[in-house]
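Below you'll find the structures, each written out as C-alpha cells.
Derivation of every value follows stated rules applied to the coordinates shown; laboratory data play no part. Given the structure is predicted, the values throughout are model-derived calculations rather than measurements. Cβ atoms are built from the backbone, for glycine too; each structure is taken alone.
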Structure P
C-alpha cells in the first residue's frame, strides 16, 4: 500500500526545507522520511523536513527534522517560510500569526505586497546563555584554540569571530565543535567576521545538517554575540551564503526580531510505501 504526499520546497536565505501540511497529509516516522528525502541525489534535496500542523495553543504548529533525522527545537528561516505558506495557500488571512514550536510560541508578522508575502518578521524571543556561559572564552578543537560566545535562541549556538572567515575550514572544524565534549547534546556553530561597513559575514555549521546556506537562529545568535562583545550595536545585517537577514535586539522587550524573505521553490508529490 502507498500514499501520495504533496509537498512544497521553500527556502529562507538558501536554508531549504521540504514542507508538508500534515492536516491534509499525515506523516508517520518523520525522522525516517527526513533522512530519505533530504539527500540531493537520491531524494528531493533539502536541509530537512518541516511539518505544518494544527495547534491548540497557537494558529499553527511547526516540527522540524534535520537531514540526519534529529528533531530541532526551532528554525527562524523555516518559521518565515511557514508564514508565507499558510497565507499564500489560503490557510489563513491573518498577517500576524502565532506559531507553536518546541522552543515556545513564536510571533510572526507578515509583510504583504500585491497579495503576496514579501518578507516576514519573527519575534525570536529573549536570548539566553546556553548550556555553558561563554563570552569570548577559549575552546580547543582540531589542535586550534578559538574564542567563543555561547547564545541560546531556543537552540544552542557557539559563535566565533574571526578576522578572515575565508581562512576557516568549516567542513573540518564544524563537526569537531558540534560534537565538542562541552556540549553533550551538540551545538550549532557560527563563524563570523565584522565587515568594514559594520555588517557581519557569517557561515554556519548546523547541528544535524552540516553546512547550510543560512540559519535564522544562527543569525540571531551572531547578532547577539556581536552586541555582547561590543562588535556591533542592537541592529545588524547578517550576510550568509544564501542571503541577508536583518536582526534587531529590541531594548524595550529584550526580544530578538528577525526579518527576511521566504521563497517558494516548487510544489511536488512523492510516494510513501508502507
Structure Q
C-alpha cells in the first residue's frame, strides 16, 4: 500500500509538471522536454558505462538545431534525423531479439544514446507544432495514450495475465496485459478525437495502435539494457518509478514513429 501511494504521488507530481508546461507556453514545454532528455541520457550513460560528457554536448547541439533553427517545412533535415533515429531504433530491436548479441562498443553506445534518446526527445518536442501553432491537446493526448497503455497493461496483466510476453527480458509482462493495454488505449483514442480536431477518429485510433506497438518495444529495449547492465531501474529520480528513462522509455522510442504517422496523415489529407 505504501509503495502504491508513493508511485501515485510521484506520478501526480510528474503529470502536474508536464501539464503545467504544456498549458503555460510552448517555450516552457520545449525546455522541460530538453531537461527530460538530459536526465534520460544521464541515466543511459551510467547504465551502459559511457564515459565523458560529449553525448550531452552533442544532444544539446542537435536539440538546438532542430527546435530553434530548423523550421517545420524544412523537410530534408527532419527526414534525415528521422531516418537515422528509426535506423538506430531498428538496431536496438536487433539487440533486443538477438540472444547472442555482443555488448556495444563506445562509439555504438554514443550513437545509440544520442539518437534513441536524443532523437526521440526531439521528435516528441516537435510533435505539437502543426501549421505554426502549438497543438496542446495533441501532445497531451499522446502522453495520455501511453499512460493509459502502461496503466491498463499492468492492471490487466496483474489480474488475468498468464502468458509471458518476453520472459527472458521482462518476466512480469504478459500477452494478456499487452492486449488489455491496447484495447483501453484504443478506447481512450476514440475520446481524444472529441478534443483535438487536427486528428480525426480513425487517425487517432491508428496513432494509438502505432504508439502502443512501438512503445511496448521501447519498454522491452530499456528492460534489455537494464538486464545487460545488471540494474533494476535506470535511476532513482522518481520515487516508486525508478529513473526518468524508466518513465519515458516507451514515449522516447515511439516518438519518431508517431511523428512519421502524423506527417503521413497530413500528406494524405
- Using mean count of other Cβ atoms within 10 Å over residues 113-120 as the calculated read-out, with 25.9 as its value, let me know the right label among P, Q. Q
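Quick one: helix-only ellipticity at 222 nm (-39500 (n - 2.57) for each DSSP H run of 4 or more, over all residues; to 500) came out at -4500 when computed from one of P, Q, so which one is it? Write out the running numbers ahead of the final one.
Working: P: -4500; Q: -24500.
So the calculation was done on P.
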- Query: So distance in nm of label points 7 Å out along Cα→Cβ at positions 57 and 225, computed for just one structure, reads 2.2; which one of P, Q is that?
  - Reply: Q
